[in-house]
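Only the coordinates and a few stated rules stand behind these numbers; no lab work does. Because the structure is a prediction, the values reported are computed rather than measured.
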Structure P
Amino acid sequence: MANVSKLQAVSAGLCPRCRQGKIFKTPLYAPLGFGEMNEFCPHCGLRFEVEPGYFIGAMYVSYAFSGGLALILGFTLFYLLDNPPGWVYALVVSLGVIIIAPINFRLSRVVWLHYVAGIRYDPAL
């Protein structure tokens, strides 16, 4: 398989060590189980959750993504709708965070594995 860049591996949800095996079992917007992860990489055998509670740190990444989305939506509403009432901000930001939740959940875990966990890419695998 051709070399996959780190950014391509993150966006495709691939293993940080081999960049070939999928981290998640189901497609992003599967009706059920959108967050169901493989326990091991199907290609290289890397155990994704190395210890219980390993992905608690990914919640901080998720929080940053949600906060960033809230800021973007808030500024967009402020400038496009000329500072609408507070309930409009609350409604739009809440809906935005809920709609993006499956992507946020998966992306925060993938980012945690690739950038924080210290797992090194091994092109020999």
Structure Q
Amino acid sequence: MNFLIVGIGGIIGSLARFCLGNLVNKKFKSLFPLGTFIINITGALLLGILSSSHISRNFYILLCDGFLGAYTTFSSFMYEDFKLFQLKYKLHAYTYVIMTTLIGLAFYALGTRITYYAGF
């Protein structure tokens, strides 16, 4: 049963990532991979909220393992950063790694605080 729950969440998460990433990248043309950055940061925020709330195990599997597992994208993050280095945009590459890591951690922590103050 858990495989089905993860699969359903994964389908929805990957579609959300694909649509949001394309929308952001079309709207904001940039060397900086803004679409993946926004996806990973919002995913960190949602994971902070969900992992610190009192949701059922099945709901956690659906949203965290399934949806957010497919929505956030470490592989795209690595690929885009590697490409920035290959193209000699080292400042962009370092900025991307540092911002994604630090802001991702901050948004995860913010998500846990939101859950705490909202009383979930």
Structure R
Amino acid sequence: MAAVVVADDDPVVRQLVARMLRRCGHHVVTCDDGEQLLVAVRRHPPDVVVTDHQMPGLTGLAVVARLRQDPATAGIPVVVASGSVGPDEAAALLGDADRLLVKPFTTAQLRETVEDALRRRPFSPAE
């Protein structure tokens, strides 16, 4: 079981993703936006973050950039979810994130993406 922080400005999507992850056995904390996500990550560092890309304020990629700037959070795997990704946009959208998840997605796709991000996370001496 992994600790997951989920951020999405759409409450229906946020709760649906949280429910999917809980059914997979994960402990989930939800956030309305990128600022709340950063606070949650600092309070209780998760094993992985799942964030929407298109949010008001901090976008998903801005969240990734802020996480990568802080040595305490730089190694946390991040999955960015977006509903508007074409083949040419995927590489640019991914940025420093570990995985890209295109909406709509199934529970199996979410589970596989999160598990893959967890398996490939960089080694941390604190673990």
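Here are the numbers for the structure shown:
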{"read-out": "For -15500 (helix-only ellipticity at 222 nm (-39500 (n - 2.57) for each DSSP H run of 4 or more, over all residues; to 500), calculated) the corresponding structure among P, Q, R", "value": "P"}
{"read-out": "Identity of the structure behind 25 (criterion: percent of Cα pairs over 22 Å apart, calculated), options P, Q, R", "value": "R"}
{"read-out": "Winner on relative contact order in percent (Cα under 8 Å, 6 or more apart) once structures P, Q, R are ranked, highest first", "value": "Q"}
